Structure P
Amino acid sequence: MAWMNLEPAHRQAKEEFARRDPESMAFNAAVTYRQETQEFVVPFLGADYLVKYPGGEVKDASSGQEVPEEIRIVLLHYLARSSPARVEGRLISFQELPGGFIYTGPFNNRAVRPLVSLFGDKPDLLVQAAKMLGGSQVAMGDVAVNIPVLPKIPVTFLLWLGDDEFPPSGNVLFDASAPRHLPTEDYALLPGLALGKMRKIIQSGGR
């Protein structure tokens, strides 16, 4: 999988980012660019991150700390690759993303199975955690939430509750505009990052 060796991907993402015009990136990604400090302010999973231009350094805006490499790569990709396309409001599955079938196994392992494991028998906690990340409940399946992972990338987490005959099941869906903003392998990663954040929210009692 593309994420097994992050260093080359990170280096390439920084080079691509440095070649782009900052004002155009800010417009396409629907984020703020601070000309005076040459940095972007990127909302991601309920927190703001600062991305320096042109070097591509990424820090947590509240703590000033460096962030994990996979988050740095995703944010750099989002800034460098976002198009002017807007959110369409029509949902597609991971398999409908370009080449999505290649990553179906990793996607299920990092997104669908953890979703069901975490919230399959506690759907109220899914709604609670999603709201802490700026998300909202939507009318799909038995329980579903939509979370604005990035300004132009909402992600929908969907559960069907189990009964005496069938265990709980789930899925993760994306807006139809998703391929216009990030490569498919990033979408194999994003739901897992969101679920990790939701797990921490639940473990901390919703704080």
Structure Q
Amino acid sequence: MLYKQMQQYISSQMIEEKKLEIYTEEKEYIEKHDLISNDVTLIEKDPTTRFQEAYIERCDKETEETLSKESFAFLQQPLDYLQKHKNEFIYLESNWLEVIGVDAISLEVNDVFGTYDVMVGLKQQKKFEISIKENLRKDLQGDDARFELMFNQNDGLWDLNFALNYVNGFQEEMSLEEAFRLIYRFLFKLGERIEERNKDVN
């Protein structure tokens, strides 16, 4: 799936015939899978701009009502904003999430464990359940690492919850923007490994 999404992205984004602006994760994938000809120059974009155009909401955990729509500037706040506002979750939509087969990302503090919990709807086929679980067990670091995975028959999506604290690269001092980029990278690599394991390329 990632392979097809990347092909679509490349064909829609070629600004000039010999130039493509791209972020690190996509650049690595393109080079690994030879998705473009050698005479095309890949220009790496500033990673901090990835979610500049994202749609962001602060929502109430209990009612799921929108408290406020936020601009990209809101993401410059430290991650522990959520520790200070435990009744809230942050909801983010972005065109970039289509590349990795995710509908949206929600981020909140777990009331019981105090971890930063990520909730996404993952567009992967039901038959890939074992592969998804195996990769999550391998990728999430630490003895207390946990995740929840359930197939939603109505949406045809996997409801995936995991604690960001156990993702390699996590730091309590990071900003919300850095946290969302880390989530993106984690899900990008997860999708890539699922694809490789199931040889679902082309």
Task: Which of P, Q leads on mean count of other Cβ atoms within 10 Å over residues 71-78, largest value - done: P
TODO: Identify which of structures P, Q gives the largest calculated value of mean count of other Cβ atoms within 10 Å over residues 159-166.
DONE: Q
Task: Structure responsible for 3, 12, 19, 19, 16, 11, 8, 6, 5, 2, 0, with P(r) over Cα pairs in 5 Å bins from 0, in percent, for residues 23-110 alone calculated and labels P, Q on offer - done: Q
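Every read-out reported here was derived from the displayed coordinates using simple, explicitly stated rules and does not represent laboratory data. Here the structure is a predicted model, which means the values were calculated and not measured. Cβ atoms are built from the backbone, for glycine too; each structure is taken alone.
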